[in-house]
Structure I
């Protein structure tokens, strides 16, 4: 595949930066594999030292799917019942709880995974979604370096460790943007599927309307409605009622009360709360940022900037606009980085651009040690690089 409206880069940027960049990406890929294998051997990933499944975010998916298979899909939104099934998945009563907060259409995926034992399903989920993500990033970069870049991306590790769906989210956003110019129907299908995690798609309708991308808009709407209708037929209206009943409770616990720790939220909302700011201030700043980003994107997409930069800005903006974003969600940040690298491979890196990307990666890596919304800082830095490319395109390319 290729993004057909722009010729694929023929060579890596000249100068001393290219080889170190390749080597750094390769070293990080190896480090990720070694780290995961080490965790597995030490009983810290997939299976513990007693041979039991390790409870992580994936357990909420498996438990919800199990309830759907047993004919009680609405019970996935009942925290007491759902927790009991989570305990059964790993074979013991573990402390804590992983809530099921997804719309009913995602129950179909959960049910498919729950056909297998918990550990097997966990491993299969990572093994199936990672290659799709790798292929997506390579496609967007339009160079074999894309595989290394995708594998080296810092949040790949955090997503794989907990069995989250960042690979899927990144692939759908990447597919939406990559297909948009030449295959808008496929782009709309990807965007429609993204409704499984709707808070990452809130800016897309506004941008599509502003840019008059009507095919993408209406196909996405049709796919979203079809998914909702199919889930209603498969799981019943009671499941949708339970989902909407759960939403305000989840918002209260995870955003207002900080049940899962505000420091884990890689958003302006999370930053304000972890710094001791009031909830109203956190919401005010988060909404203000979302409005600013939405307006800026609409203006950008109506302008004549090169498509890769428009697409990169929208992917980064999707992360900035929502308050509910965790470190594993920042796999999505690989999309704007991939598009930036695509441009750089063709035109050369701007002065300091390579160093800035390294800093963004280091910020994401630092989260386990600083316990602050460093992912937000990384996203803002990448957004700044996109803005620099967009509004100061006349800057002289360098290779540093």
Structure II
């Protein structure tokens, strides 16, 4: 231990270069029969070998789980320290609540995971447009619309803000105000300060995912992080961990499908969509246009007990005319009929997600010219669809249409007649 302590002191005193401390260890140290063996790595020692190890190390064999009195006394000191720290914090928060009652209520609301009234009132309804827009751009517009009314929304990207459209304008950048740089305003405006809501994670998706998990476990914030879809592989472990822990986290993945830009094949996601859909409890949403993107953000913000991944395009996709096609709020059910066969008895059912929905819209037009009765289905989220009732998932076309019509009326977006 003296050698390790000496090495740590030397590393801390070195300020101009990194330090690497190599420590040689033994698997199952002290085990007379299994130390440094294959069994020590992959299997429990077993009752008899545990007894032999305890004897070898001079440790009491009984009781089965022995705690040294000195260790127990040391750890129990944490109770008093914790009680003192908790009382001190409560006193400080009481003083703060008297001085800043609105901010205190906002903090408590965030810690309870509640959303402020009207948080989504300014989310835009996008007009029909055959040229459309990139869903990553639509996502940025939605973020801008909700940021001012949702102060608990905090996040950023793995050094890709301009491309992912995830910077919160004028919300400040989280960093020390003494940051040694000539850039006084930060990348999004609002300056560098500890109240900044834009996080600069650096080029490290795994670290970004881990930080989002930490924020989610702490509570009080709605954390999000963004990168190119191909790089979701790097943060797969923290995504799986968030799903296992049932923690909120929003992952914005852009440059979906073949529209990956000048980076070419190395940045083209091929198996990533299937990989994410294979993670239990992760909600994956691949919106087909700007209005489905807006609804995707509503679902992501409202989901508290699991992470959500938004899969967005780099290329423009048409914004569907919702007077001809079902309202985008159908996304909440994971899959919905955008357009039914005219006679209610489709010969062909076309199903797609994301940027491919426009392709089946065009295919339906061609089939219509050939008098082929066709049902058009957008299925942006397998996971949301799986949570629907069997009745919804298995309805015959007539009853399904009736339910869909009622659903559209109930979920009609603000400003749409």
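Below are the figures for this structure:
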{"read-out": "Which entry (I, II) yields the derived value 1.7 for distance in nm of label points 7 Å out along Cα→Cβ at positions 163 and 251", "value": "II"}
{"read-out": "Per FRET efficiency 1/(1 + (r/R0)^6) of positions 155 and 371 (r between Cβ atoms, R0 = 41 Å, to 0.05), the highest-valued of structures I, II", "value": "I"}
{"read-out": "Value 13, calculated as relative contact order in percent (Cα under 8 Å, 6 or more apart), assigned to which of I, II", "value": "II"}
{"read-out": "Top of I, II by mean count of other Cβ atoms within 10 Å over residues 115-122, largest first", "value": "I"}
{"read-out": "Which of I, II leads on mean count of other Cβ atoms within 10 Å over residues 99-106, largest value", "value": "I"}
{"read-out": "Origin of the derived value 5.9 (distance in nm of label points 7 Å out along Cα→Cβ at positions 51 and 379; candidates I, II)", "value": "II"}
{"read-out": "Entry that produces 14.5 once mean count of other Cβ atoms within 10 Å over residues 227-234 is calculated, selected from I, II", "value": "I"}
{"read-out": "Structure responsible for -20500, with helix-only ellipticity at 222 nm (-39500 (n - 2.57) for each DSSP H run of 4 or more, over all residues; to 500) calculated and labels I, II on offer", "value": "I"}
{"read-out": "When mean count of other Cβ atoms within 10 Å over residues 67-74 is computed for each of I, II, the largest belongs to", "value": "I"}
{"read-out": "Which of I, II leads on mean count of other Cβ atoms within 10 Å over residues 323-330, largest value", "value": "I"}
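Values quoted throughout were computed directly from the atomic coordinates according to the rules given, and no laboratory measurement underlies them. Remember, predicted model here, so these are calculated numbers, not experimental data. Cβ atoms are built from the backbone, for glycine too; each structure is taken alone.
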